[in-house]
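For reference, the structures are reproduced in the following blocks.
Values quoted throughout were computed directly from the atomic coordinates according to the rules given, and no laboratory measurement underlies them. All figures in this text were calculated on a predicted structure; none of them were measured in a lab. Cβ atoms are built from the backbone, for glycine too; each structure is taken alone.
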Structure P
Amino acid sequence: MFLLVFGLVPLLLTAQQNIKQELLSPDGNYKFNIYSKTNTDGVIAWYYQLNFNKQEVVLESKFDIELDNHLSEWALAIKAKPQGKWMDGLVLKDVARTTVNTTWKPVYGERSTITDNYNGLTLKFEQKASSNYVMNIEVRLYNEGLAFRYYFGDNPTGIYYRIVQENTEFTFAENTKAWFEPWAQGPFSLLPIKDWPTEGERPLTLQLNNGLYACMAEAAQTDYVKTKFKLSAVKPNTVQTAMYEGVDKVPYFGTPWRVVMAAKTPGDLIQNNTILLNLNEPSKLKDTSWIKPGKIVRDLTLTNEGAREWIDFASKHNLQYVLFDWKWYGPAFTFDSDASKVVIPNFDLPEIIKYGKEKGVGIWLYVNQQALFKQDMDIFPLYKKWGVAGIKYGFVEVGSHRWTAWLHESVQRAADNQLMVNIHDEFRLTGEERTWPNIVTVEGIRGNEEMPDATHNTILPFTRGIAGAGDYTICYYTNRIKTTHAHQLALGVVMYSPLQTLFWYDKASDYSNEPEIEFFDNLPTVWDETKVLSGKPGDHIATARRKGNEWFIGVIAGNEGKEVDINFDFLVKGKKYTAKLYSDDPTVNTKTHVKVTSKTLKGNDKMHLSIPGSGGYAIWIKPDDK
């Protein structure tokens, strides 16, 4: 159901006395104020504040977007005096209010139904120099958080806008700390909002001095530049948006949404990340039946024998896909390789794809950016003809307007040919998988390619995880992992990825009938319901996800270990369940030292877990239908 209500600012406001507008979230927990202030030079600036549960989240902060906007040229054209900064020359003309309340079903996700419910506020401005040049500040206040953007409407001159920088402020109380990450596959440091070594990644999760947690994120960044976060050079405890580079855009268009979420617990931030999806357009694909999330393994041998071995393993263990990684078509970092041809010996790709289909296993192909940029219009129809299920995009350029636009256009071309997509290296989603659900996962995560420690893994869900799917590339048998094997099992639940990569650095022959592998065999990758039961960045996390009438729980501890209590109050009351428990036990006589036990559960039962340092616990719960 949609309810749209519009109200205009009285005409008296065109005199531009200082103005204040208040907006509440539908549940009343968030309160947003936007207001103007006039300085001694008579210049009007616009500010905002955000409270959650009657506690301050964002203190007085300034809206600011900087344009190399040719205002002097416009002024000369209309014989007016040139204006200064873009924001200084804006005149408020009216205000509109909107309420939306509806639900929708994603093709896949962390939950099967999503509520889109917000109260909206749009402030409509014109330039003093000419009413041809307009800009809105659009605000949405959800129960999950705040979102706002700058929107540039049509103008009759057809001239483009050149956005040089967005310097929007986010000011927090003293002693606020952030989980700072310098790049998208980087380590985390809990730092105060001062003396950062460089710009920080988004999402940026914060610990406020009043006990709340907050997160700053970006949504709908598809035809624009990536924005990171920098410290203000003049205002303490203040973070500003920092664009990768300037942007030239022809109106009408909006900037990406800037998002601020707040919560009593850091787990609530994860559960509320549907706000990013809601800020993107609905799916543009009429037929999504070919989009089939699942589990995938990687073949590094690039031989007929190695491919068959992995396909046989995948078929036996309910894994849906095998990926053939780079160099199957030649050197990757060159425009001279031809991704329409197999160039290595003893690798009959058509026959391998045929064998996979006979076994119910689909094939993914790695293609590097050079080949994609040169050939995607030609190779995507070819891959569809071959029967390829999806493409792993390698080493994509991230940040600039050119490469961001190209990437999303390429994703559309993949969709036209019914190809799923996994985008690797520094790229992170901003909710656009709602619009293009063939993007089933992306990297932009410090996962098992870098082999992080357990403490890093407990930070990831509360930071990077808020952005959505992350291809962590879970390992199991390799001696390179810095955690226990039960920890790796639990990562399959904790780290959400509709295309979940398993056994990344392993070989099919590593499997020695370890009984706990049944957890991976039965693990879904998309969910009807997700709950964060407990956790704190750097300490631990306990995540429960439901698919149908079965629950899967993953609990991981940091380097120091953790005592964790699980309350099963999310189970149906009065119904009995059988739980399979997978835990670390050095006395178990296997190379993985994972103990498998069973237990009967009921709703409201409680369980105490003692997890060793770098350890984990996985639980598979099925209703007892006997």
Structure Q
Amino acid sequence: MLHLPQFESWSLPRRAPSHRLGAVTARALHLAVALFALLLTVAVAPGTARAQMDEPARVKATYDRTDVMIPMRDGVRLFTTLYTPKDAKGPLPILLMRTPYGSDTYLISIGPSVDFEKAGYIFALQDVRGTYQSEGDFVNVRPYNPRKQGNEFDEASDTYDTIDWMVKHVAGNNGNVGVWGISYLGFYATMAALSGHPALKAVSPQAPVSDWFLGDDFHHNGALFLGDAFSFLSTFGLPRPVPTRARAKPYVYGTPDGYRFFLEAGPLADISAAKMANRNPFWTEMFAHPTYDAFWKARTPLPHLTQVKPAILTVGSWFDAENVWGAVHTYRAFEKQNPRLSNAIVMGPWYHGQWWFDDGAQLGEQRWGAKTSEYYSREILLPFFEHYLKGTGDGRYAEAQVFETGSNRWRAFDQWPPAGVARESLYLSAQGTLSAGQRNGLSGFDQYYSDPNKPAPYLDKVTTRRPGTEHQYMVEDQRFASTRPDVLVYQTPPLEHDLTIAGPITATLYASTTGTDADFIVKVIDVYPHNTPDPTPNPTQVVLGGYQQLLRGEVMPARFRKGFEKGVAMVPNQVEKVEFELPDVLHTFKAGHRVMVQVQSSWFPLVDRNPQTFVDIYRATASDYRPAWMRIHRAPGRESRITLGVLR
């Protein structure tokens, strides 16, 4: 869910044979990025909550537009905009995008790229139930109902009814429909796969929302991602009295310093009372469910992704600050529960939605040596829909098309993670070393003093921008953190050979605290040699010698170390195993680089502060927030470590 413009006031509440892929195009993407950068004070998803402006001139010149209200089975009508090529030669497939951010708006293209406009499609853009110009009531990540009867509905049935109406009433369609969408729209694309309509032949969930407690957007492993949740819900999903085109006004922070804003706002209960009271009912509803209960379980589509018929291409990005978890786990769910399904995954080196916004040539200080978005679009996404909706091409492509960072190249695999990956551990050892098989210095512990009133920042800059839009933080130089006394640092010697890792990373900590609760953040970092030359040109004046590039970071509340359905307090000074998974990677640490691990207990205001006392964090008072000593143990039998998938 990206930040894009808000202009007015109010907002609505298997295996296929191996596939060879390719991508979309030169778009007016630099313009999109410039627009995007101007509009980062509100939360919206890519390609949906676009600025209210006319269609691009090329669209007006080449497409006829029709606005319709499509009836659902319960009588509610959904606002849908249809674009049909003026010079269509023969019947064309329909490509549908369903959005909660307003379909009657434009920015870059009416489809995944301008290449799709040139290729010949009928495009349909629809406001989902209860948003903008559609009728009905909006429900955030509306639960799927596998036992619908009569006029009962969910997002899958709304998709079915939409497709059914379109293939019967839209002139010039060939009877084949595809669905795509990014972020929240990716959730609706996933739900489309459950619609069961025979005309639906291909679905591409992109950066899909999949579980708002375990890994996407608002929570990771049950820890609240405060900056994202607050920014997004302060403008999205607000009650709306009637269908409208109007949008919510952005929240006014009153300061450029987001770290200071959230710290001075106090505990979550105070933030709720002073800044979110009566603003968004979902904020209150969310806080009424502090564990992984039926409320959250009902809102993930992953367990329901069975008996799926359309071909699936899940798209994600390694540096997606919001939904990298969702992309990988959506692919996994389709794969595990549908062994005969044509199911594939793409992972690029992008921020959230970057493959739609710009050419993907770089992210922050990382330059990939190619326009990765254009390659993906032209060589992968377009051929996917062309084959399944038009019957062109042989439909053969690799199941996993993924970009390998570090070496900066696209790679193709028959499965993800790739075959031949060996799980190997690096141990947190004495004197800040990170050691392999010999396990040097495995005795004692390292400790730091964690003060929730002086939390470690996640970013080395002053900003109130929503963390999900601070794209560079996913590859941010971590030297600012490695000098803090409340951050433990471990690293290998310079590598003698390239080291390529693939798949998830497992963090295993043996930890104790003088408190009764804690968050543990583990970061995996690529440390550049001190003689690494600076880039040319160098507009940001970055110093790459010794650069500590964040590769992966994740948080784990100790209270959920035994499961997410019930929190369990830590016993003061008692050593406990805290183990969790960091999202997948495909990365090469080049020879001469080092692998670094940082361990800390705050990452603010990306992640809300843990009081370090075992209380309901959503109702905690200021007196519940107490400093504590954290110890990370490294003795035999208490071997704190990270475990990597090493690709030979």
Structure R
Amino acid sequence: MDSEHPSPSPVTSPASTWLDSEFVRAAAIVFLSLALLVGCYNSGFTTYDDSMHVSRNEQITQLNPLQLFKPIPLSTYFPVTLITYQLDRTIFHEWLGWQNWAPGVRAMSWLYHVLAAIFLWRFLLRFGIPRNAAFFTTLVFAVHPLATETVCWTSERKNALAAMFGFASLWAWTATAARWWRMPLVSLLFAAALMSKPSALGLVPVFLFLDVFFGQEGRLATSAPLRTRWPGILLRMLPIGVLAGIALKLNLAGHAPTIVEPPGGSIFTAILTDLEIGWRYLVNLFAPFWLSAVYFVDPVRGVQDSRILQYGLALGAVIGGSIWLAPNRKLAVFLWLWLIGALGPSLNLVAIPHFMQDRYIYLSTPAFFLLLWQATARLTPRPDARLSPLRVLAPAYVGLLVVLALQRSFVWDTAIDIFTDAVEKQPKAAYARFGLGMSYGQAAEMEARKPGGDKARVDSYRQQWMEHWRAAIDQCPDVTRFSFYSEMALNVGEDCNVRGDLECAEKYWRLAAWPPPGVPEQAPARSLAMGWLASLRLSRRQNEQAYEFAHEALGVYPAEETVLLHARAAMALAKDKQAAGDVKEAKRLREQARIALGLIPAWSKNAPIAAELLKSLPAPNQ
């Protein structure tokens, strides 16, 4: 059983059933994957990123698709994805007249996901994986419930496209090496994958190890001494490396505003934290009962953390055990390198606030289930035999995944559904609370704009909005990773102020104005919070403190509201100084107020207020 290579793929014999037909297997991949769409197909665009990326994205209304290939500063580079959205809008919204064209977008995302599965299947067969193992792996990839995020969330179309072009490039890589079009086609398809989503960078190690382990044709049955093949490997990897370098540079620039320090504060602690994250990914792949749109991850901050040993031993046992059990151990090592390599761009060495997401493991999914098949096959006599336990267990497992995918597809109906599910499963995740609060806030605004909108419902939505944002600040340890911290605290403070709870208002405005260390800068929200604190001091006639808060706010971000508050505080303090006999200081403060009010343009909605304040000021020589 421990042979260097698995037995060749069995040829379909006359005794083979119709279930062994390539056509029937392809049809199964297509039709079973429809489970991903059942619960979400007829839904509209969600308020969770869909308006920004799809429904109201001005980029996709451009008549010239070539304009989409120009990099936009501080934006992820995925022009191919934008072109597909442009095509969807043209077909479903403009030609067919669908006002809600989200179902068309989801149908196309499903199609790209299915094509990704088909290319994966053909690659695995060409690579040399036995027919049943290749089909099982592909079918699991096609129906796995974590793929509902890719298919149902219209903003995540890019995941399916990256997989479709990425797996197609692997399929092209395993073409006969003598064919002149092989490497140009690989490079073209891989470039399309990178321009669909930067996570396609994770396929670079797969290309490399295919060549290193299995020769230039990337076939399981081939092998040659590595020491004689390095020049050829480097030559073939050159175009892949150049494309990857360009994509990496473009997307690091685009993600610059969202990059945070690695989990725990260093690359070393990020690697230690990834032990837990990696284990959780494996559990979610094998037993996807508790998938979530958002996850809470508590970073490892030092070697004394007991989770290092716990998850390190667990991962070591799984990796070591699967390699030991595998009939072809070289293949098992390659599959682990595929799994880890494809996940590499999302392993938090260059970190964004979301340390763990279902979509990050999408390209690694096939490697995991090939490993599972290998390990199971070693324990099962004659795994391809008609009466093998795998012939029963594999279809039963796929059936379970279909049922779970059906259930999960309903979660993606609305943003409220998405984040309610996330809060239930990950109550410590700040983004889950933020997203749910934001969704209720958007629902309140939509209800308020309706003719005859239900005021009680609006009030209920707004109450839940503030409750979840307060919970994010008070109960979620990871809240300081996100730039919306100050925005949430500012709004919760305003809500407290409206309800007359000034102590509560001051608490949250202070959190917004001077957030804990590590919170990404959000100058407008911080400035406005300082302004509200200044206003609160003015109402208590604490003019000295009001002026200090307003002056600091103006230095943080000179919004018009902050300018007006600074002028008011300066005028109030000037009166105090005048009454105390400090005429010189009073005159200086009034001049500050005059300069500040002069910054309000005549076309501004605040211009009348500024004009009234200017009228109330004494002449400059008084």
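Data overview
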read-out: Answer label among P, Q, R for the case where mean projected area of the Cα convex hull in nm², calculated from the coordinates, equals 35.1; value: R
read-out: Comparison of P, Q, R - label where distance in nm of label points 7 Å out along Cα→Cβ at positions 560 and 592 is highest; value: Q
